[in-house]
Structure P
Amino acid sequence: MSDLDRQIEQLKNCEPLKESEVKALCLKAMEILVEESNVQRVDAPVTICGDIHGQFYDMKELFKVGGDCPKTNYLFLGDFVDRGFYSVETFLLLLALKVRYPDRITLIRGNHESRQITQVYGFYDECLRKYGSVNVWRYCTDIFDYLRYTTHSLRKYGPFLCWKVKFSAGVV
């Protein structure tokens, strides 16, 4: 079993990774995300999942109902963190799955994937409480900068476009 597979199993049990493992995971994810298109293509069929907000056990239920990755192709529409008690484990599991199965897990950025919002709604405090420093928060929020805002797909019944955040008039 590779280190990444061990970390995925550990995270599936809602067990935190060591800070050094979080840093290494984020660096691997960054290498993958930097190569993705600004409008990321997702192959259909795909299971589209909305806000998770640190609700780890709800996310596990999504995988139970939808099927494990890589059998099922997933698109997560942002807002992985804040509000719930397990934002760290939730985001890191999704990130580890992205690294392990880069073409089967697509993560797009929601409004809670920002430094400012996470300092208000709990992710910052959770990282500080669980790790004793802000380093894990910094590693994760650095990853947020690499997440795309939109995805598109071509399907049997025509194309579709997904996004999470509101765009200003100058963007569209």
Structure Q
Amino acid sequence: MAAIANLWEEHRWALSANFKAAISALETKLDHVHTTVSDHAQKITSLEANATLQDERLLALEASCATLTESNAKLLAKESRSRRNNIRVVGVPESVEGPRPTAFFAELLVEVFGEGILDSPPECDRAHRTLAEKLKPGLVAVMKDGERKRFSSVAEDKHFITSTHTEEI
């Protein structure tokens, strides 16, 4: 019986040692898995923070893009309205307008259309030469839309104009 008890004790110690070795190996593997999970958690947290930051930047860019699109539409509308009041004067030699082209072109319009059409020189916002080759057309921006329409109708009757964005006289 003592031999059986001895054998039983040896198996118990061997089994205990095997369990301890297996548990130790499992603990090592579990520690490695725990470290890996912690690293992944940190990386995921970092990625989430970066995604949030990128999302905020994207929202800001979309808002800026919408504002720019709206501003561009307003600018285009203003340019179109401004262009409607332009009169293109063709055939006037360069440098005859002198230092005050608005006054020169206003007086020229009175001279071309005659005193019956215009009682006084039209109110011009600006006048300048266009960026064309030699004999550059002059561009006169008339302040009042009614005056520009009157010029257009009289110029049409006298066959002075062609249809484009601005009227040619």
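Among candidates P, Q, the computation of Rg and Dmax of the Cα atoms in Å that gave 15.3, 50 used structure P. A value of 21.8 was derived for mean count of other Cβ atoms within 10 Å over residues 82-89; which structure in P, Q was it taken from? That value comes from structure P. Here helix-only ellipticity at 222 nm (-39500 (n - 2.57) for each DSSP H run of 4 or more, over all residues; to 500) was derived from just one of the structures P, Q, and that gives -23500; the source is Q. Source structure of the calculated read-out (mean count of other Cβ atoms within 10 Å over residues 66-73, 14.4) within P, Q: P. Source structure of the calculated read-out (relative contact order in percent (Cα under 8 Å, 6 or more apart), 27) within P, Q: P.
Every read-out reported here was derived from the displayed coordinates using simple, explicitly stated rules and does not represent laboratory data. All values derive from a computational prediction rather than experimental measurement. Cβ atoms are built from the backbone, for glycine too; each structure is taken alone.
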